[in-house]
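Okay, got some structures for you below.
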Structure I
Amino acid sequence: MLEKWNYTVLTVCLDKKHHRDTYAVWRYDPYHYCLAILLERYRFFLQRNNSVGDVMAESRGGKEDMRLKRSFHKLWENGTDYVHPEDFQKTLTSRELKVKPKSANIAGLQLADLIAHPSRLEVLRDNHFIDKPLPPFGEKIINILAAKYDCVKGKFYGKKMI
């Protein structure tokens, strides 16, 4: 089914140690930094496809969910260095991040759960953080995802290591 379904993958991995060492004074919360990068790439994907979209995350718990919602709203209101707030507002259909628990059994979140770990392993391997063979099931998922990453003329926008 992963091969047959129509979806596009955007994956961002953050080297937390490098982030911590590089930004000793100014440090963006790694989870929120990844959200900003993902939203930028999602916005560019939507723009290229002349479309709009919504954003949903899996719940991490009360305080964490509220912090992530505030971060999303800040991006909606202020944009990033690469995306003006008006551009987010034109392409994202809601100013509020939707957060749902795993128990809600939402198909998109279930799909994200299934592909997140293998996709992460692939990005880590591509960037030489892993040099051992990956598990066979993970390798199988990675082979399927090759055709699912956001890619334009051979340039991958759907895989990013920061």
Structure II
Amino acid sequence: MITENKVVSMMYVLQDENGNVLDTSEGKSFDFLQGHHNIIMGLEKALNGLNVGDRKHVEITPDEGYGPYDPQLKFAMNRAQFGGDSPEPGMMVELSSSAGEAFAAAVVGVEGEEVYLDANHPLAGKSLFFDVEITAIRDASEEELSHGHPHGAHSHHH
């Protein structure tokens, strides 16, 4: 049964409210460590208590997904601040906040010397619809618990 500190393998399809597929495990299992924020909060909560072989359709609100859309995270920068790079709409760029923290932003427009950016997560403000199938559950190793994520072929790496 899925409980905190278990390594869970699942197959999933993520869709938006219009049924468009946003992401999928593509027939391979995706591994995560339950209770360690490897996946969004709403999905982690919805999977608690499931067993191998269980399938579930889960709707995640923005509050338990990628958060509400924040219009204050849209801003403009002067093209000169990008050095020799020429930003194009659709590109992701990594920037630093005034406190020195790195964050990603999408280039949403370029007009003359102005580059318009949006630092919201692409799924912020959206309800998410997951269809999941639990394919395996196991105890996490001490190393996995200390690192906060599973190790192995289908897990995320540093």
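From which structure (I, II) was helix-only ellipticity at 222 nm (-39500 (n - 2.57) for each DSSP H run of 4 or more, over all residues; to 500) calculated, if the value obtained is -15500? Derived from I, not from the others. Comparing distance in nm of label points 7 Å out along Cα→Cβ at positions 30 and 142 across structures I, II, the highest value is found for II.
Tell me which of I, II gives 2.6 when you compute distance in nm of label points 7 Å out along Cα→Cβ at positions 14 and 118. Write out the running numbers ahead of the final one.
Details: I: 2.6; II: 1.6.
Corresponding structure: I.
I, II: which one has mean count of other Cβ atoms within 10 Å over residues 6-13, as calculated, at 20.8? The value was obtained from structure II.
Could you figure out which one of I, II the value 36, 12, 12 for semi-axes √(5λ) of the Cα gyration tensor in Å, for residues 38-125 alone was computed from? Show your work: numbers first, answer last.
Details: I: 22, 18, 13; II: 36, 12, 12.
Going through each structure in turn, the value belongs to II.
Given a computed value of 43, 40, 38 for Cα extents along the principal axes in Å, which structure among I, II does it belong to? Matching structure: I. When mean count of other Cβ atoms within 10 Å over residues 102-109 is worked out for each of I, II, structure II gives the greatest result. For the set I, II, ranking by mean count of other Cβ atoms within 10 Å over residues 62-69 places II highest.
Among candidates I, II, the computation of distance in nm of label points 7 Å out along Cα→Cβ at positions 22 and 78 that gave 2.0 used structure I.
Each value in this text was obtained by applying a stated rule to the coordinates, not by laboratory testing. Source: prediction; values computed, not measured. Cβ atoms are built from the backbone, for glycine too; each structure is taken alone.
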